[in-house]
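S.K.: Next up: some structures, all given as structure tokens.
Just so you know, all these numbers are worked out from the coordinates, no wet-lab data involved. This structure is a prediction, so every number in the text was calculated from the model and none was measured. Cβ atoms are built from the backbone, for glycine too; each structure is taken alone.
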Structure P
Amino acid sequence: MNRALAQHGETSLLDDAKTLRKLDLNYRRNKSQDNTPQIDALAAGFCFEDAADSCWNPEMFSLLYGTPLWDEASEAQRVRLNQLYWVAYYSQIISAEIATIFFNQTSAAGLYAIEDFRLVCDTLDLESAQERAHVNAFKMIGEKFEEAVFGERIFTYPMRGPYSQTMIHTDSNRVKDFWRWIELNAFTLLSSGNAFIACQYFTVRGVRTLNGKLIQHQLSRFYSKCEEKDSAPVPSHISYCHFLDESFHFNSSTIISHDVLRSLRKPTRFERWVANRALHGSQRDHYHFSTAINGLFWYDPALYAKVYKILRSPVFAMDKSEAREMMWKCFAEESDGLHESARSRQIAIDSYREYLSDIDYVDGANKEMSIMRRNTVERHIKTNRRALKKFFLLLDAS
């Protein structure tokens with residue numbers, strides 16, 4: 001059909017053959033290599049007893065790796081710390097993927113009025129179905145682990161909606177949570193009715209998943225390097241399958257946010273402001289780094305109660321005094337684990353800057369990641385020490 005008859009905009013995705021080829025290739029490959037059936041089967045057949053004595057990740061991806069707790073732990077305790085990392089890490093991924101499922105659909109709605117965007121929407125439909133399988137698998141395995149080892153929740157949680165804080169363990173309060181709820185509701189309305197903001201969501205998604213891609217590639221190698229894959233722990237196999245899916249999802253984010261955007265009109269001042277506000281929000285979410293969980297931007301003080309419970313559990317069987325002393329050594333003093341987490345965060349900052357460098361509407365604060373860069377190892381330790389003293393006072397009062 002004559003393009004003048006088919007299109008009502010000045011530019012069309014049909015005019016960009018290179019981008020169409022990228023989208024089509026990524027969609028067809030993801031569809032042909034879809035890991036959903038395998039992930040579903042692995043999760044359904046998971047038995048904790050079969051994987052109870054095995055590590056599920058590379059050693060450095062263990063809870064409190066490189067801290068005095070790790071250094072003093074027995075081999076059996078290190079296995080538990082390694083498994084706890086898997087459960088904790090993917091509990092964060094559950095939250096992120098719930099948000100992704102929702103905003104995939106609202107963003108697709110924002111593109112409905114634009115000609116020739118079916119391929120983009122079909123891609124998002126496939127990804128959302130895959131995300132639902134991921135959430136189910138991570139939740140099922142995490143809950144089985146915690147029930148068997150602790151008899152209660154530690155890092156798992158009941159299902160949550162997309163308007164909650166995406167970063168689970170963050171420096172927040174009721175006022176901040178309410179404001180975040182307002183921001184997410186506003187972005188939902190805007191992205192579902194504005195093609196530019198709908199596309200810009202994938203800039204945010206790309207930044208948020210880039211660090212995940214860097215970490216998950218390392219997690220997936222535990223399975224890919226296993227010589228006897230049939231006997232590999234189910235959680236490590238799921239990590240591998242998840243990474244394969246997420247690699248295609250990251251490609252989608254990059255194509256939509258960098259290439260598809262060219263087929264839209266230039267953004268207005270208001271649209272640019274909304275886009276940069278969303279990226280500022282991502283920087284705030286990624287401001288902290290965690291001594292406990294390398295690769296996640298969790299706020300350590302929000303983890304104190306959980307770590308204390310782990311130390312007092314039969315896994316470590318510490319008394320109150322021993323648990324306090326260990327927490328101080330792990331969170332309030334420098335360690336190899338702290339510096340490993342700081343290095344991972346710096347790699348993320350450098351990657352984000354490169355990812356955003358060629359996008360015109362992104363402001364200087366986001367291109368330079370100036371909000372994230374304000375946090376330092378020294379500030380991190382001071383924050384942890386101050387918060388840990390308050391936590392000990394609360395323990396004394398209870």
Structure Q
Amino acid sequence: MSIEATAVLEIGTSTIRVMVGELRADGVVSVIGIGEAESRGIRKGEIINRDHAISCVRAALKAAEENRRKSIHSVLLVTSGGQAESKASTGFLKLVDPEDNQLAEVTDEDVSEVVEIARKVALPENRIKLHTLQQYFQIDDTLNVTSPVGMTGEELRVDMLTIHGKRSTVDNCRKIVDDAPIDCSDAVFSGLCSALAVVNEEQKTAGVLVIDLGGGTTDFVLYHDGFIQTAGSIAVGGDHITNDIAVGLKIPSTQAEYMKLKEGSALTNLMERDHNISIPAQQGFPGKMVRAVTLNTIINARMEEILTLVKDHIELRCPNVPVSAGVLLTGGGAFLNGVRDLGQKVFNVPCSHGKPFDVQGLPSATDAPRYAAHIGCIRYAASLRKTEEKPSLGKKLLKLFWGGAHE
């Protein structure tokens with residue numbers, strides 16, 4: 001038995017991708033359809049030409065429907081271009097009257113109330129709430145409580161982490177979906193989805209950083225002690241590297257992309273000083289010879305900047321949080337030669353590809369990190385459906401913890 005199939009749509013800067021899948025009873029995600037189209041009208045995750053974007057979304061949906069042999073009526077939107085940020089908040093609840101000399105037992109209603117208090121985070125009008133994630137409870141001086149019901153104390157606290165994005169970006173992407181036309185049931189943060197696909201419980205506890213390297217944006221999520229500590233998105237990605245190569249070597253963007261993927265590396269090697277790469281003439285650009293070390297220096301500078309921006313954010317928001325399980329790279333940028341070695345150099349911890357676990361039906365196992373956000377989104381959707389079958393309090397709390405509320 002499997003849970004109802006979910007269609008996931010990502011409007012990326014380089015590729016618009018639709019994946020249809022279902023979570024089986026054994027916990028395995030079964031991919032039953034994929035559709036892709038080259039992205040046009042998108043830059044840095046933002047819509048710059050609606051007509052082009054709508055046309056590409058329709059092409060990806062059509063390809064997925066043909067692959068699945070069944071129509072798609074609703075999608076979950078994976079969003080990564082909303083300049084996502086995270087904000088911590090704490091809810092406080094007095095369990096006893098100050099004049100009462102007795103401790104009180106924590107009830108389900110107390111937990112629900114303190115969670116609702118913590119969830120009320122004030123955001124600017126230009127921001128939209130994507131997820132509200134519960135962290136630890138605290139009863140008086142007892143820290144790191146995971147299940148407070150039945151315990152006694154005077155005061156109950158809970159820490160929450162709200163992930164929010166740029167409202168205009170999220171709304172514009174949803175309108176593109178509406179104009180496709182197709183129903184958009186929810187918008188989900190790409191970084192969270194990637195993490196749900198590649199991180200296990202042991203890694204969450206030890207500390208792990210997931211970085212999703214997209215074409216126009218880079219998303220990241222940091223886990224430690226079982227919970228997300230911080231998350232965010234920066235508007236720099238693989239397309240910026242391509243543009244740097246095109247400008248630096250004075251070649252067309254199509255050739256620059258090819259050079260990046262086939263000949264380039266995120267690491268520079270002075271031993272390559274005598275290695276030359278031939279670039280044929282194309283589209284009015286003359287043919288030329290360039291040194292491999294020149295190409296790789298350009299790639300290294302931009303990729304190191306991207307990884308350093310993520311590192312600076314982590315050190316500012318979560319200083320001294322260990323990342324014992326290392327760094328996991330997902331997205332198309334994870335396949336760039338040398339990027340794992342550069343990641344290890346920047347973060348000083350092991351860095352590897354984030355490979356989705358318990359999944360079947362992908363075109364190629366080696367391409368799995370490219371689909372991490374889509375697979376994680378299918379798991380996310382299944383978790384929300386499961387809460388609808390639980391008792392009312394459990395349903396309410398889990399929905400609050402996992403998000404899906406847009407305010």
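S.K.: For distance in nm of label points 7 Å out along Cα→Cβ at positions 114 and 202, which of P, Q scores largest?
M.R.: Biggest value here belongs to Q.
S.K.: Could you figure out which one of P, Q the value 22.2 for mean count of other Cβ atoms within 10 Å over residues 18-25 was computed from? Walk me through the intermediate numbers first.
M.R.: Numbers: P: 15.1; Q: 22.2.
Attributed to the structure labelled Q.
S.K.: Here is a further query. State the single structure among P, Q that was used to calculate helix-only ellipticity at 222 nm (-39500 (n - 2.57) for each DSSP H run of 4 or more, over all residues; to 500), giving -21500.
M.R.: Corresponding structure: P.
S.K.: A value of 3.0 was derived for distance in nm of label points 7 Å out along Cα→Cβ at positions 106 and 330; which structure in P, Q was it taken from? Spell out each step's value before the answer.
M.R.: Values: P: 3.6; Q: 3.0.
Structure Q accounts for this read-out.
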